[in-house]
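Okay, got some structures for you below.
None of the figures in this text is laboratory data; all of them are computed from the coordinates on show. It should be emphasised that the depicted structure is a prediction, and the values quoted were computed from it without experimental measurement. Cβ atoms are built from the backbone, for glycine too; each structure is taken alone.
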Structure I
Amino acid sequence: MMEWLQDSWEWFTQMITALPWQVLGVWLLTSSLLLTGLLGSVLPLLPGPFLIFLAGILHTVLMPSQGMSWAGMILLGLLLAASYFVDMAAGAMGARWFGASRWGILGVFVGGVIGLFFAPLGFVLGPLLGGLVFELIFAKKRMAPAVKSTWGTLLGTGVGLAVRLGLSLAMITTVLVDILW
């Protein structure tokens, strides 16, 4: 009985010491950053696309033999830049589409910056209130057209969120395909 237990223990310790712990650790870090980045593409306060970019770069630095190619990193950087552009411009473009004035678009940006200090609700209400207030006070619009352009801000922000999620999925696909291919 004791011989069987000793053989089992030796087999277990050999198996544990034979595992490539560095490789498992790097893959755990990479997959954690990719998952957190995907969540961060729809949740406020998490820089989702940047975390996905960081996952690809860190994986390449920690495992150069199994890392990303230069073409993959450049594509990842372009997708990151596109994601931030969509993030900044979506609400303003939606407001403009629904007839916002330059004052209203400025209000969306000012409200967005002020809304950062009142997270997480401020992320949504800041641009909306900023656009509405600037339309009413500075552009001297009546309530109905000001509300219409504010609705455009909300719609543009929603479309921007969907596009950012799609870009984040494209970034994750780029990282995984480039590493595993």
Structure II
Amino acid sequence: MSSRRDFMGKALGGFTAVGGIAALYAMKRSWDPLPSVKAAGFTTIDVGPAQENVLVVEKWRGKPIFILKQSKDMLKDLKEDDMKRLLKIGDAHYMVTVGLCTHLGCIPGYDPESHGFLCACHGGMYDSSANVTKAPPPRGLDIPPFKIDGTKLVLGEQGPEYEKMLADGTTLPV
């Protein structure tokens, strides 16, 4: 009789172990991000066809991304510190930022004639390099993590240029 009792105990233990493993696997799968969410982590944008002084708005992780190719007039108005915020891709300079005001998260509008951004919520203003020109925003628009690949910009991946900006204090991590 003890052999049957031993068999039943081992069978129940094995059944419980398999059920526990299946439950843990199901929990892990439910915690993993969906494939669509993983794919949204990286966005590749070809900036080659961008026109000077024309704002391009893309979307990355549900946030607007502003891309502005700088004209020669825009570059001559900028200071050396402002130039640190621009990306040099090929022979052109680009402003690439998260298009959310650093004050309260509003989306600023771009005025091509003044080469600046205006946040209509509280009157904050930014120049063409996304630096604050009129308060209340506490800092310039944030720069998303990026990697330069030829004329393409890969958002969501940290390249050496972005890491240098973080180390210099040009931008904060997004």
Top of I, II by mean count of other Cβ atoms within 10 Å over residues 72-79, largest first: I
Read-out distance in nm of label points 7 Å out along Cα→Cβ at positions 88 and 112, computed value 0.9, structure in I, II: I
Comparison of I, II by distance in nm of label points 7 Å out along Cα→Cβ at positions 16 and 104 - largest value held by: I
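For relative contact order in percent (Cα under 8 Å, 6 or more apart), which of I, II scores largest?
Values: I: 25; II: 18.
Result for relative contact order in percent (Cα under 8 Å, 6 or more apart) over I, II: largest is I.
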Label whose coordinates, when mean count of other Cβ atoms within 10 Å over residues 64-71 is calculated, return 20.8 (choices I, II): II
Origin of the derived value -28500 (helix-only ellipticity at 222 nm (-39500 (n - 2.57) for each DSSP H run of 4 or more, over all residues; to 500); candidates I, II): I
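Here FRET efficiency 1/(1 + (r/R0)^6) of positions 56 and 144 (r between Cβ atoms, R0 = 35 Å, to 0.05) has been calculated and equals 1.00, so which of I, II was it run on?
II
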